[in-house]
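Here, each number is a calculation from the coordinates, and none is a lab measurement. These numbers come from a predicted model, not from an experiment. Cβ atoms are built from the backbone, for glycine too; each structure is taken alone.
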Structure 1
């Protein structure tokens, strides 16, 4: 659309201005493309900001989770999306994720495997690499603390069981929960997953500390060793 060439949102026709639409009708009245257009401000020679946003979203199957996992370099491949615009979009999506984490991550007591998933998923589901976490609990299964033990994958990272046990003792934890993510989306445990679970569980028993579960987390699903009768 030539009439929109290098135009900012302020210069669009009134009916095409997402900001004015938002002020009049509220954020709920805007599509994802219109919200994204507010962030990027302008499109390119052939597309308005809304049209560019719609095209980008379409390439990500209109999935904001997938868009949030994109890199700045990936978004810069779209004509009209410079580094600053790409950062604006990803920063907004990160704020949305953190907002969700305050409500979903506010779990204080673990009663079932889904509580663990709610507590950690928003922090871990979008990672492009593996991370291994420990949750420390008291006798009532209330969360004392959590800590990241390793990063980069179980097969390529040495997990020092002694450090885990020392932290559990220092925090006076009665039990612990293991958790790590699978960026591939495959939540089935590998041989390394099973081996490290048994290794930590055996060490914990010697100190009268229970390993309640080991969760493998991926986007919208998880695998629980406890639910599967493996702990």
Structure 2
């Protein structure tokens, strides 16, 4: 039976690759986006051309409670329930500490931390026994520190804590885990200075950034029956650091 999978921030990067992974396995996917309509439309076209699954595109701001409630209502009206929630939507504003504003900090926390809380709380109401929630955190939330992104790092550390508490709250009905990628080859990171990328790669045992598919593979595994006894944990995917 095909699963119903909701991926937030699915228009590009890791989120798009995660959506493609589930679709390639025959699962129906809900593609959430906030701003990147052209990208999500192209992703949807690609999925429908390649795979025999159902899709649904929903524009929703995950940090807005009513927007999330409306999104879940749309999904339930069409699919009846949700089997897998992947909280991938996130933002970052790198800057000097003295240039960071409280408004920016709040915005990052609202999207990266409060957003997953709202999504998990609302999705849990319509998730059957054996469902799964997977939060996309970061090694920045564990032990990779960048003062330029201290607000982002704090949000990802909070997301790991949220994962633990949600796992306790929703067990044994719903498993809740998080994935903590290190550097990943996304469009955003390709714009980094080449010398900086080279220096960062020297710190990684595998000597390179991850491909988005390598993150998606772990997310898919955690949502599968093969991971049925994994709960409340964070899986690092950082090439060994």
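For structures 1, 2, which has the highest computed value of distance in nm of label points 7 Å out along Cα→Cβ at positions 192 and 216?
Values: 1: 1.2; 2: 2.1.
That would be structure 2.
Can you say which of 1, 2 returns 13 when relative contact order in percent (Cα under 8 Å, 6 or more apart) is computed? Of the structures listed, the value fits 1.
Name the one structure among 1, 2 that Cα extents along the principal axes in Å, for residues 56-143 alone of 56, 24, 22 was derived from.
Details: 1: 56, 24, 22; 2: 48, 27, 19.
Computing Cα extents along the principal axes in Å, for residues 56-143 alone on every structure in 1, 2 gives 56, 24, 22 only for 1.
When distance in nm of label points 7 Å out along Cα→Cβ at positions 64 and 168 is computed across structures 1, 2, the figure 3.9 traces back to 1. Comparing Rg/Rh (Cα atoms, Kirkwood Rh) across 1, 2, which structure shows the greatest value? Across 1, 2, Rg/Rh (Cα atoms, Kirkwood Rh) peaks for 1.
Each of structures 1, 2 was scored by distance in nm of label points 7 Å out along Cα→Cβ at positions 72 and 208; the highest score is held by 1. For the set 1, 2, ranking by distance in nm of label points 7 Å out along Cα→Cβ at positions 96 and 128 places 2 highest.
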